[in-house]
Structure P
């Protein structure tokens, strides 16, 4: 009989907890997808209680700050009646950007767990590491890559669908243009 060390059991339980809450963030991301927004979702947790969820919706809200993290932080602040959220963890399907990282630090979030790395705007190490700045007055720990492949695949499929739709619209527009006389770029003799 092989005994599993207690530390291994604790790590396994923590990893399972992270996957469970990330799955909830993925469900929130699907809400964004259904609205035609980039599918990013976030879940704010304290202990084992879900305090708030949020999803990306800057297009519909006409608000560049309407990221999933911001929505979850705003909703959580209302629920807890405090703009500071100490002891809370934020699960998000995509690595937070610098704007969201700043809000996370100001809210005093204890820990951020993200799924997919963001090589374009990620502020947890992919582009910059806002959380590694030692002289800030609050420090948030970061865990990345939880259900990372699944989160990245959701984003990839969204953008692939979007590109297909753009190509189909362009092809339909071009197919209807048999007479170049209406094309402002055509050369006329």
Structure Q
């Protein structure tokens, strides 16, 4: 009698059950042993594909380095046209003072005093005391307006004391204060 309580199994049924058990064992072995190996291959293939994409993206970045370098150089040159490049604010103010002073001297102005003046963060400031004619003063303002990097004339004090004693006098005592933005030079 069979263990299930009914009739005994025929040899053919016993073989069929044995084959089913064998198929189940083989399927279990495949699932337990070969499944992780196959999933490892697919994981590595996915990682390999991600690395290939990263490699191609990096190749494109490397290829664009020349263009990026040229753009950075263009921006640096443009920045130098708009800002004074100096190691610190004191040197920037001194450079601004020299620019204003040389512009006044080129027009024939008599420089009495010039100084670099303390300024706000990121700005250079300078002042110039001079004796100059009306025409020279107009030329100086036009020249300062055309300078690169650009500067702003913050204050102008004009004293024409000579005109009180001599109506034909063309000389002015002028104090000019100017400022310009600066960037730290590298």
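From P, Q, which structure was distance in nm of label points 7 Å out along Cα→Cβ at positions 44 and 164 = 9.8 calculated on? Answer for the origin of the read-out: Q. Each of P, Q could give distance in nm of label points 7 Å out along Cα→Cβ at positions 12 and 92, but the derived value 3.2 comes from P. If helix-only ellipticity at 222 nm (-39500 (n - 2.57) for each DSSP H run of 4 or more, over all residues; to 500) comes out at -18000 when worked out from the coordinates, which of P, Q was used? Label of the source structure: Q.
For distance in nm of label points 7 Å out along Cα→Cβ at positions 100 and 132, find whichever of P, Q sits highest and give me its label. Structure P gives the largest value of distance in nm of label points 7 Å out along Cα→Cβ at positions 100 and 132 among P, Q.
Tell me which of P, Q gives 15 when you compute relative contact order in percent (Cα under 8 Å, 6 or more apart).
Source structure: P.
Quick check on the output: 43.7, 146 is Rg and Dmax of the Cα atoms in Å, derived from one of P, Q. Which one produced it? Label of the source structure: Q.
All of the numbers you see were taken from the coordinates with simple rules; none came from a lab. Fair warning: this is a prediction, and the values are worked out from it, not measured in the lab. Cβ atoms are built from the backbone, for glycine too; each structure is taken alone.
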